[in-house]
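The next part holds the structures, each set out as structure tokens.
Quick note: the coordinates plus some simple rules give every number you see, no bench work behind them. Here the structure is a predicted model, which means the values were calculated and not measured. Cβ atoms are built from the backbone, for glycine too; each structure is taken alone.
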Structure 1
Amino acid sequence: MLPASVQLRDVGPRDGLQPEAPVEPAARARLVELLVAAGLRHVEVAAFVSPRAVPAMAGAAEVVAALERHDGVTYAALVPNDRGAELALAAGVDELTFTLSASETYNERNVRMPVAASLEQLEAICERAGAVPVDTVVSCAFGSPYEGEVDPEDVMALVRAVYDAGSARVTLADTTGMATPRRIDDLLDLTGNDVGLHLHDTRGTALVNAYAAMLRGVRRFDTAVGGLGGSPFAHGAGGNLATEDLVHLCDDIGVATGVDLDALLAVSAWLGGLVGRPVPSRVAAHGPRTRRAAGEG
């Protein structure tokens, strides 16, 4: 049965822009404000990472400082380690997101440490964060670009370890778009539906995977306005599930998101101008199903 509503965390200002040419902090903050104005109540706004490693995320504290605070709006920031958490907390974020991988090779390439060391970092981050919640994103939860298949039992063991380390929430990430509805079901059979999903559209399955998860009662999804994004550590990885594509579907099937689709599409168009090309989102390209193109019969 479909849930009455879902909660969207737009990761466009972070995950979406991370592989792009650097965008000034003021413009990234403007993107966040536009998303909030469109109805998003949870936004991943920045990453407190080394600007040498990820130049597009330089100026994270400037982004956070430029944001207007709104009742009921959560600003999250990605942190790779305890030092990143210290900086993010000093900047005043409402939530920390931390990523580790179900793939040892991917973890080494992404954060330059084995999974066991990432778990140690997570424990330190959770202790430092105190009342600020930590959402741990388990990347490559549905398959690895290096090891191939990932056993759901191994992912479940990692989920348990993440909770034991103090994480408040867990989000399962299909980092390179290897999931299918069957594989979504296989993992949810073990984890239950009190998880988030972070889906990428590398093989065109992100939206159908989100629908399959909603049928299982999952209510938390990471999406990115415009469908931008993609891991620099996994060759050929596609962008995130586009926020407007999921909102468009949810509007039609009666699942509330709290997001104004027309306002969101205006943000998506603005973002295309910011990055200098059309965004990948299908609904951004073709419009909602009720909007007829000129000359359409």
Structure 2
Amino acid sequence: MKRFFALSRTTHGVLDIAAPAFVALLWLGDFPDLGIILLSLFAAFAAYTAIYALNDLVGIAVDREKFSGGINAGYSVEASDLRYPLAQDALDYRSGIAWFAIWFILSAIACYLLNPVIVVILVLAAVLETIYCLLLKVTYWRTLVSGLVKASGPISAIFVVDANPEPLFILLILAWVMFWEIGGQNIPADWNDVAEDKRVHARTIPLQFGSQKAGLIVIITLSLTVITSLFLPVISPAALGWPYLLASGLAGILLLIAPAIELYRNREDGRQAAKLFDRASYYPLAQALIIAVFVFIL
């Protein structure tokens, strides 16, 4: 099973579940019924398991070319020796397809039970993930597609707790997730893979703009993440107040801004990009824990 979970980057996927959990608690201002929580957790786990597997299934040829000289060190949340098991021939392609299909179908069923609209979002996420993989050698603008894919989970969470959500509030969540994904996940991941991406003539932000400009983009997008997060309480019916804003802002500074500045200062050290990726991966979890505490107290 380790090979299959490596295909789906399960450690990372489990951390990603914190983002929709945070958004659901924020939007509702309370804890949903236990049945909804359990079904939502299953739907999210199945969806992330499927979509991350899809990434490697679509990109298998390029991954084999990229890592022909060996798999790089990666990050602590994705440091398994079995990373990219398809590219390493540790898992056959048919088994990967079956794994993806099973989890995608299970997720679709769970999503339908929660709200049929979420099934549409799930399908769109799969289509966008495919497009994202195919754009590796085409344009660095694919980072925006990555942001849309990552936002599909949190936006789905909104439709779990609200059948008719306010569109402007959805856009606010979308902006927050996209800024975090671009600056804290996508660019650092590409930065970590610069040597491998050069082999395949990939068009990523670190390769196209260089480390200095890429570092500035990271600082700007993550600063916008923290700023946007300070406006998120307007969505919630809970009276969160200044203590919540201070806790949320502090989490952003420690997990996003500080490592982003460190990356910019030591941009020739590739390990700093991996460090930022790791720290940023825990940002949604921190936000979920903070909102859970405040919702429980209130």
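Kindly point out which one of 1, 2 the value 42, 37, 34 was derived from, the read-out being Cα extents along the principal axes in Å, for residues 122-281 alone. Derived from the structure labelled 1. Out of 1, 2, which one gives 14.1 for mean count of other Cβ atoms within 10 Å over residues 34-41 as computed from the coordinates? The read-out was computed on structure 2.
With mean count of other Cβ atoms within 10 Å over residues 154-161 derived from the coordinates and found to be 17.0, which of 1, 2 does the value describe? Numbers along the way, then the final one.
Details: 1: 17.0; 2: 23.9.
Traced to structure 1.
When volume of the Cα convex hull per residue in Å³ is calculated for each of 1, 2, the greatest value falls to 1.
Determine which structure produced the value 36, 31, 14 for Cα extents along the principal axes in Å, for residues 218-273 alone, calculated from the coordinates; the candidates are 1, 2. Let's see the in-between values first.
Numbers: 1: 36, 31, 14; 2: 45, 17, 12.
Only structure 1 yields this read-out.
When relative contact order in percent (Cα under 8 Å, 6 or more apart) is computed across structures 1, 2, the figure 20 traces back to 1.
Consider the structures 1, 2: one of them gives -12000 for helix-only ellipticity at 222 nm (-39500 (n - 2.57) for each DSSP H run of 4 or more, over all residues; to 500) as calculated from the coordinates. Say which.
On the way: 1: -12000; 2: -23000.
Only one of 1, 2 returns -12000 for helix-only ellipticity at 222 nm (-39500 (n - 2.57) for each DSSP H run of 4 or more, over all residues; to 500), namely 1.
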